[in-house]
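Student: Okay, got some structures for you below.
Values in this text are rule-based calculations from the coordinates and carry no lab data. Every value quoted in this text rests on a predicted model; they were computed, and no experiment measured them. Cβ atoms are built from the backbone, for glycine too; each structure is taken alone.
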Structure I
Amino acid sequence: MNRDLNIKLILRILGGLLLVEGVFLFFPVFVALLYREHDIRYYLYTIFIAVGMGSIALLIGRKAENVFGKREGAVIVTVTWLMYTVIGTLPLWLSGNIPAFTDAFFESLSGFTTTGTSILNNIEALPYNMLFWRSLTHWIGGLGIVAMFLAIMPMLGGAGYELFSSESTTPIKEKILPKISQTAKILLLIYVVLTMLCAFSLKIAGMDWFDAINHALSTISTGGFSTKQLSIAYWNSPAIEYVLIFFMFFSGVNFIIFYYLYKFNWVKIRKNEELKYYIVILLASVLVIAYSQIDFSRTLTLSGIEKSLRGSLFIVTSCMTTTGLCTDDYTLWNSYTWIILLVLMVSGASTYSTSGGIKVARVVLLTKFCYFEFKKLIHPNAIIPVRFNGFLVRDDLMMRVLAFTVIYLLIIVAGSFVLSLTGLGFEEAISGMITCMSDVGLGLGKLGPSSSFAEIPVVSKWFLAFVMLVGRLEIYSVLLLFTPEFWKK
């Protein structure tokens, strides 16, 4: 049946989401008071704005009809991420810590989308409360703003499922519990437990509590913001690096695997092809890159081999999980390793994880599809179906995966051309698009780990901000809003 957009219901849900952000904004206030940073008025102003707008939206939408569809889902998800970003920008901007609104908006969106690209050249100069707010934006956006909202606030009817689907367009839908809100609660519980374990482990490995908590928020969300300008290289600690490798890897695993692990459902875990190929791709990339780091002209030592393997394992895990933490300046490595890292950034890790990118499930499905197409050339009358996790993959699902991947890659190519028009070099343009589209945070050339995004043109920052949003919401929810058909009844 043709109908108008349900504006009142949209406002009601957006109002609830704004109130949730208002609650999150109290956390950096507590940090400021803990470290005797008494200038908290910028947070109080922001909380007043968020709560005020949220209350007005709830009041307007209080009698909304519970009629919800894909259009409402796309509008709510896209507006929510923009709304959270603008609200999250205010403390950074009003306090003067990031004077330019463009830079503050870019930093805030980079936080919420877990991209981790920064315009800051002296991170340590920020007060503790601002450092914590940056990390917290990662954690809020890592699991998904809407997914977190579904876990802590009740939804009515089918609205929850539509919202969840609009925020994460995974190729293989997997519902572990009947209600999507119950699934969201399980995912949130796993998210919280992993974060706590990571913080405790980093403290034991040598970080102080503040740095440990911040990096736990950043790691489990696969974000990449650090409290230090040198990122993890600041500590020069193998123990810290191994802890982060461990938790980055598991943050890239499908969170539903942890639920199966809790239920001792070994059959489901063993049959999960995405997990299997995720491990294989990661280890193969580590071996290739580690080989390039070993100097065979000198006597090989165990410590030298361990250092090469650790450095390779860290950067490969960071790129594939789209975390973006760094220990080495990989731009000084052999150039062929850059290609491997860029491919890993595009592929990403698992579905239902906090990583970005195309996701391993889509990569595996496309690889199988192409392989079977070649087999059909040899055996034209043969019927060779694509299977995944033991199930037959329908042709319409396969076409959606193919379409998503083609659109994803076309956006990277077209965006690289746009960035080159704004004055960026080839390395900066292509790596800037990949890192923002896949929400990684690491680039090449002047956007490498020893630099920041501070010096790129303003128009490039706004364009890359848009790309970060498109990549985080996996294309469709954002781009659908620009199609005329979407707005028709």
Structure II
Amino acid sequence: MTEAEAIDPVGGSTAAPEPANPQKNPSLTEGPVRPQLLKLTAFMALGIVASLITTLADTYFVSRLGTHELAAMTFTFPVVLLIISIAIGFGTGVVSVISRTVGEGDQAGVRALGTDSIVLATLLTACISTIGFFTIDPLFKLLGAEPEVLPLIHKYMSIWYLGTVFQIIPQIGSSVMRAHGDARTPSMLMTCTAVVNAVLDPILIFGWGPIPAMGIAGAAWAGNISRLFFIAAAAYVIQRGMHALAPLSFNMARLKASWGKLLHIALPATATQLVQPLASGILTAIIASFGTSAVAAYGIASRVEIFAFIYVMAISIALAPIVGQNAGAQKFDRVKEAVAFSIKFCLVGGVILAVLLALVGSRLASVFATDPDVIELATFYFYVVPISYAIGGIVAVAMSTLNAMALPFAASMVGLARSLFISVPFVFIGLWLGGIHGVFMAISAAAVAVGLFSWWFVHRAVYKRDHDALPVAVAAE
């Protein structure tokens, strides 16, 4: 079967598809690497901030309804995290596969992969939403939801599950655009989505004019509607502006080829993402054994870290399409330059953050807490753990690089080392040696160890590997 036939297997024109718009799809295989990477990083940081604002807006407005409503939303976090993990895993696969195909210059394959990725994500979300909708009550009873909270959870999740497709498809759409080198559009759309969500939240939750108050269900509707806006805008950009989709096809040969490439990256990436909540639960349980003050201190530090790590998340996400396109184009010197700069970026950023948090950690803890024990523990955390940020930031860069180079199992080894294989044993050793202070010191030591482990993997993949080894790995996919 030719590429043209694969694009249109049911008949009709077999002419080559319209090429992608070069203005919408700037090539990442030409031009200075560092400015490209920094530009993509800036846009990704903006998108991440927009996502955090959406979460904060939902939590804030629902908290105004009362304690039971806030508790109900809190109970939904594990399920929401599960869906987000799946979305991130699939998005990783999409960026890796499409960016390398873009670098190879196979426009027909690029378009087929874009369409087939969206089809697979839609089928997956249909299954998840159906199963989730009919298991709301037993699942959340199992999670410990009390009788007075369960009806509120049902109200929220019954609507949220109807919009599960709105959770995953935006991630796929963003990934398709980023794989083509466009980080600006998804970041702008994420920002607009956050604004729409923040505006709709109070209107739908508390009511406004002819719109009745929907309570916690209004938060679910606000999320679904705002993400529907993202999907509509992204679909227009991807198809009309970028010409990055092929006609819909149910040709099994094409679907098998596309889905096989995608799942080769997406399944290990998703599995790695799903392990993180387990490791987080183990760590939280250990810390909880030292009492409420320890949990509160860790909670403060964890929330600060979410914002502190934006620069790491942004550059690791931005790195993937650059590595993928240049690996596909066999331009390994550009891959090396991008990875080296990203590592230096994380090292410098980590040192700056460590100094800042050491200087303001105590004041920062005082903003969130009044209990002296909580402030003391949080301050100790800010003294000890940020020391690891410089080396620890390499982990995200390594996983992004390895996935983009079609080495998903190496990326999973790094991710599992971060969340489970190295971190958890270190924490138990720290617990044995020094109590809660030992645990915090162990978190820092584990991050350094995993960072060095990650650097070793990347060094082998990017710097030590023969130039003929990468194409074999890609072809084996």
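Student: Work out the source of 63 here, i.e. which of I, II gives that when percent of Cα pairs over 21 Å apart, for residues 236-411 alone is computed.
Tutor: Derived from II, not from the others.
Student: Consider the structures I, II: one of them gives 70, 60, 35 for Cα extents along the principal axes in Å as calculated from the coordinates. Say which.
Tutor: Values: I: 72, 68, 52; II: 70, 60, 35.
Here the read-out was taken from II.
Student: Also, quick follow-up: For which of the structures I, II does the calculation of helix-only ellipticity at 222 nm (-39500 (n - 2.57) for each DSSP H run of 4 or more, over all residues; to 500) return -21000?
Tutor: It traces back to I.
Student: Have a look at I, II and say which one yields 0.00 for FRET efficiency 1/(1 + (r/R0)^6) of positions 52 and 300 (r between Cβ atoms, R0 = 30 Å, to 0.05), as calculated.
Tutor: I
Student: Tell me which structure, out of I, II, gives 1.3 once distance in nm of label points 7 Å out along Cα→Cβ at positions 92 and 436 is calculated.
Tutor: I
Student: Looking at structures I, II, which one was relative contact order in percent (Cα under 8 Å, 6 or more apart) calculated from, given that it came out as 21?
Tutor: Clearly, the read-out refers to II.
Student: Given that distance in nm of label points 7 Å out along Cα→Cβ at positions 76 and 388, derived from a single structure, equals 2.6, which label among I, II identifies that structure?
Tutor: Answer by label: I.
Student: A further question on this structure: For which of the structures I, II does the calculation of FRET efficiency 1/(1 + (r/R0)^6) of positions 268 and 420 (r between Cβ atoms, R0 = 35 Å, to 0.05) return 0.15?
Tutor: Details: I: 0.15; II: 1.00.
That value comes from structure I.
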